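Listed below are the structures to be examined.
Taken together, the values in this text are just the output of simple stated rules run on the coordinates, not laboratory data. What you see is a predicted model, and the numbers here were worked out from it, not measured in a lab. Cβ atoms are built from the backbone, for glycine too; each structure is taken alone.
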Structure P
Amino acid sequence: MNGALTIGTLDGANVEMMEEMGRENIFIFGMTVEEVEALEKKGYNSEEYIAKIPELRQIVEQIEQGYFTPDQPDLLKDISNMIRHHDR
């Protein structure tokens, strides 16, 4: 590698890269497969997380209000819909 920071989720080629270069040389974010499975077993509801985390709620509401795309306020509506209703 060229010294650049590698970031990613723990899947696909990132797993192989981490094995080659060591966990200390890659920034992994997101949940592991085991964590996702445990959350699904417990009963995941994205609306509960949105209600519980003020920063997340603010971002989702800003997306819905067209804050990031004022010239096309509905441009990102599909993203907020996915977050609220189809996230897993």
Structure Q
Amino acid sequence: DIIALESIKYRTVAIVTSDGRMIVGTLKGFDQTINLILDESHERVFSSSQGVEQVVLGLYIVRGDNVAVIGEIDEETDSTLDLGNIRAEPLNSVVH
């Protein structure tokens, strides 16, 4: 919903894509088809055998048809996470 996205514009968000990726960055813009523009973004790659790897993406566009979930990140809480010690199975693709 466009109105909901407007309320989190310029804030740090996490996006889960349909192919199971998690991308975190600052929401800079979007359009009517929910194409998203993120700045200072990175992908968090989860693994059950090692900590979370963060792959720097920088300025990044996520196509609207690939967005499964988007939510605002509490930056204070996020900064306290020790991503190097978090182990998790990678996300599966979203099946419609």
Structure R
Amino acid sequence: PLPADTMFHEAARAGYDAALCMYHDQALIPLKTLDFDGGVNVTIGLPIIRTSPDHGTALDIAGKNLASPTSMINALKAAAQISLNRKMNHV
């Protein structure tokens, strides 16, 4: 276990590939700071695969061609990878 205030420091991140956080804000505040447009939320423990972009709906910029699709694309890629992993491991 690592303290939330230091686990996302560059030197700390070099030692692992993923972080499992107990609380929403413990993870999303630093993740959005590090990669606002690319972050993906994965909900575990459900009978279905559920991923979503980490950012909000951004209704204030809807229809203005300003939003980045990166987080949505990453969420779809993550869902596809999880599905493939489940099939390969017969889950």
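One of P, Q, R was used to compute Kirkwood radius over Cα pairs in Å, and the result was 14.9. Which label is that? Only structure R yields this read-out.
Tell me which structure, out of P, Q, R, gives 12.0 once mean count of other Cβ atoms within 10 Å over residues 15-22 is calculated.
Going label by label, the one that fits is P.
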